[in-house]
Structure P
Amino acid sequence: MTILSKVEQNLKMALKAKDKFLVSTLKFLLAQIRNKEIELRGTEKKLTDEMVTGVVRQEIKKRKEAAILYRQGKREDLAEKEEDESQVLSKYLPQPFSAEKLAKIVQETIEQVKAKGPADFGKVMGAVMAKIKGQADGSQVAEVVKKALS
């Protein structure tokens with residue numbers, strides 16, 4: 001089952017359950033996914049699960065940033081709403097790699113690209129990110145790569 005079909009199915013269930021919060025969150029996510037589809041029109045590309053995952057990550061990031069701003073503005077109610085939406089959206093992300101598995105992938109990649117030190121950071125990061133395809137946060141991967149190369 002694709003992520004898109006999972007979101008659509010959960011939206012139908014939320015509509016039946018009359019869960020206004022979940023309905024609004026999922027409708028907004030679907031709108032962003034549809035915008036991505038529209039963006040791809042005219043190209044040969046089809047919407048993939050990785051692209052949908054990218055949209056979900058983008059929306060989670062927006063909500064986390066909004067929550068921070070709301071807290072600075074002393075609007076705790078709105079900050080909590082943003083965090084709740086972020087939690088709903090995170091259910092549509094693939095299971096993240098464990099720290100051990102990520103470290104193992106980084107080490108294998110370093111050996112494959114024959115990286116010798118911190119100067120090869122970009123080469124290693126590119127190769128690792130291509131392998132994991134959105135199953136780990138870029139900043140988390142960067143931290144592991146820096147540690148492994150130093």
Structure Q
Amino acid sequence: MQKLNLPSYSFKLKSNENKTLIFDNLRKKYVVLTPEEWVRQHFVRFLIHEKKYPVSIIAIEKQLTINTRIKRTDILTFSTDGKPDIIVECKAPHIKITQETFDQIARYNLKLNANYLVVTNGLEHFYCKMDFKNETYIFLKEIPSFTADN
């Protein structure tokens with residue numbers, strides 16, 4: 001798999017029926033290693049190891065319903081009071097991040113009302129803080145580290 005613009009981490013990999021699988025520590029199971037999954041696994045580790053988010057407040061592929069359609073967030077963190085805090089949308093490294101990607105995560109946030117949005121393809125990362133009063137988002141240089149106030 002491709003080197004990403006994130007710290008390197010070690011992962012448990014195995015082969016099964018000509019597919020490479022990666023162990024997801026949060027879901028406690030092996031999943032097919034796609035380019036998007038490679039980005040997701042790195043970003044989860046980034047949140048845990050670099051930004052100090054507790055594993056207990058991170059959800060992977062959390063299901064939500066938007067206009068009767070079932071969608072899934074790639075990564076969702078919660079605040080200590082259980083409200084959605086950060087939505088992360090992961091794309092494969094070869095996928096260019098476009099306005100359409102931001103529109104997708106913004107639709108999810110109409111339902112979730114998270115404080116931060118992150119869009120990443122593992123090479124480029126866009127961090128936004130929601131400005132609910134003005135119905136927009138503010139781009140940030142990085143996502144904040146975890147604090148008990150999150």
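Given a value of -25500 for helix-only ellipticity at 222 nm (-39500 (n - 2.57) for each DSSP H run of 4 or more, over all residues; to 500), point me to the structure among P, Q it was derived from. Numbers along the way, then the final one.
Numbers: P: -25500; Q: -5000.
Corresponding structure: P.
Among the shown structures P, Q, from which was the value 1.3 of distance in nm of label points 7 Å out along Cα→Cβ at positions 48 and 120 calculated? Walk me through the numbers on the way to the answer.
On the way: P: 2.6; Q: 1.3.
Answer for the origin of the read-out: Q.
Could you tell me which structure in P, Q was used to calculate Rg and Dmax of the Cα atoms in Å as 15.2, 51? Display every interim value, and only then the final one.
Values: P: 18.5, 57; Q: 15.2, 51.
Going through each structure in turn, the value belongs to Q.
Computing FRET efficiency 1/(1 + (r/R0)^6) of positions 32 and 136 (r between Cβ atoms, R0 = 35 Å, to 0.05) for each of P, Q, which one ends up highest? Kindly include the intermediate steps, with their values, before the conclusion.
Numbers: P: 0.95; Q: 0.45.
Biggest value here belongs to P.
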Legend entry - Structures P, Q, by distance in nm of label points 7 Å out along Cα→Cβ at positions 40 and 104: label with the highest value: P
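Only the coordinates and a few stated rules stand behind these numbers; no lab work does. The structure presented is a predicted model; accordingly, all values stated were derived computationally and were not measured. Cβ atoms are built from the backbone, for glycine too; each structure is taken alone.
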